[in-house]
1. Can you say which of I, II, III returns 4.6 when distance in nm of label points 7 Å out along Cα→Cβ at positions 37 and 157 is computed?
2. Among the shown structures I, II, III, from which was the value -4000 of helix-only ellipticity at 222 nm (-39500 (n - 2.57) for each DSSP H run of 4 or more, over all residues; to 500) calculated?
3. Any idea which of I, II, III comes out highest on mean projected area of the Cα convex hull in nm²?
4. Any idea which of I, II, III comes out highest on relative contact order in percent (Cα under 8 Å, 6 or more apart)?
5. Given a computed value of 6.3 for mean projected area of the Cα convex hull in nm², for residues 21-92 alone, which structure among I, II, III does it belong to?
Structure I
Amino acid sequence: MARVLLFNKPFDVLSQFTDQQKRTTLSQYIHDKSVRVAGRLDRDSEGLLVLTDSGALQSKLTHPKHKLSKTYWVQVEGQPGEQDLQPLRDGIELKDGRCRPAKCQTIDEPYLLWRRTPPIRSRITVPDTWLSLTITEGKNRQVRRMCAAVGFPVLRLIRYRVGSWTLDGIEPGTYKQLLN
């Protein structure tokens, strides 16, 4: 039986257990070294990180052929309209290839939002908007690059869901253990 940890990764934490530069890593939060990360989040992203002790499950969660969906809450600078979001829904071209079509819509500020340290930069004269963005692949910094490509830089990025698992009930810096 595979063990699964659902971790709510805080901002400025690396998705790995060690770092030669002495930056904050998973080892400050998770002391079980038998689990491995299944799908990374970059240091300046927050939210759901799945770890498991099963290589087969790790492959199922991360290999592009499985097309596992992941939902992100994305705070962007500006106010994108429907026409701005359509290229994301159609599958936008990035430098490393075309992205699969994404599900994308504007949303109210997420109900499950915590204070981030440090807070995001904000400008009085520039509004911001929250998006829900669901993708089925995981290119490097893909969501950030997709949003930038349509002219709306990301201010904050939170992965809310991986497959059927969500952040619900998991505070930042804590995890929930499951048996799968």
Structure II
Amino acid sequence: MNKTKRRIFNTAIKMFSEKGYDNASVEEITAVAGVAKGSLYYHFSKKEDIFDLLLEEGINLLKNNIEIKTKNCTTALEKIKAVILIQVKVTVKYEDFLNVIFSQIWGSEKRNIKCKKAVFKYIKIIEEFIQEGIDNGEFYDGDVEALASGVFGVTCSSLVYRLKKNKEVDVERVYDGFINTVIRGISKE
């Protein structure tokens, strides 16, 4: 992604997060980014294209991090711990991205449906790890979809905690708190 496109993209994410997708206008995005409106339309045919790229890049970031961090894990428990750590770190580093995702997951517009599909595709990865843990006896038997949604909920909980504290979050402290709670609930360990 070239410098101008990246600047437009980053500005749009920030504005979508602060003002909401519907309230962030192309005019404001270009003004804050310091680019001409034509530059935005050169890189993106419409505002929705920026959102699509945000969704694609954000979900790919999560999936790629999970792939990297879990490829050498030997147990499902290690994989779930890696997922939780990644989610807490992503919350701290990419708060604006998550604000946009969580604000757009509700509703029935095309954008909301795309957002839901992307999030559910991501949760499916977590479901596979939980099923693996149930199958090999590491985890208690339970509703895999509900458990995976709960693990994904760590991301939302971390974001709410961050917003409530209104300061930097100690990733290790938050991670340890979630691990002690979540793992105690599903693990036979």
Structure III
Amino acid sequence: MFDLDQLTADCRAALAGERSVHNVREVVARAVSDPAALISALGDPERGGVQTLHRSSDLTIINVLWRPEMILMPHNHEMWAVIGVYSGREDNILWRRLPDDADRIEAAGAKSLSEGDVLAFGPDVIHSVINPIPRVTGAIHIYGGDFFGVARSEWDPESLRERPYDMDKVLRMFAGQG
């Protein structure tokens, strides 16, 4: 049975140890290993959205619900992140800054996550996300800081030029309003 308070406590304990990102990854792997328990606790992923489950200065836990075939432009987090998919699929395109033009990026790799998969990102990672399937994908995202309180960047999908991250726009995209 999934217990949000226990997940939060386990993540907080993982922060205190060495290799905190690795330890949080193990916590998330345990949580997404039982998708039915997560769905029972959080609800069936039926529509897009971002549900904040825990928010503090050193830890944010979010239930991310990717709309069918949703695409989110390249962005960074300015903190480490651990992503665990419990329903559906999330494709991540990894990007790197161009050596001769630091405001632009180029694709550098990709990683697909399906039910039960977990991925950890360092604080400098730039990625874009696609839900390539025709149903909502559910994923637990955990961040090593206040995800909503940190300035970050996004990159224009056409020019691949850096600009300030627009949280309001992103939340509207998840809700299907933009």
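1. II
2. Computing helix-only ellipticity at 222 nm (-39500 (n - 2.57) for each DSSP H run of 4 or more, over all residues; to 500) on every structure in I, II, III gives -4000 only for I.
3. Once mean projected area of the Cα convex hull in nm² is tallied for I, II, III, the winner is II.
4. I
5. Only one of I, II, III returns 6.3 for mean projected area of the Cα convex hull in nm², for residues 21-92 alone, namely II.
Every number in this text was worked out from the coordinates using simple rules, so none of it is lab data. Computed from a predicted structure; not experimentally measured. Cβ atoms are built from the backbone, for glycine too; each structure is taken alone.
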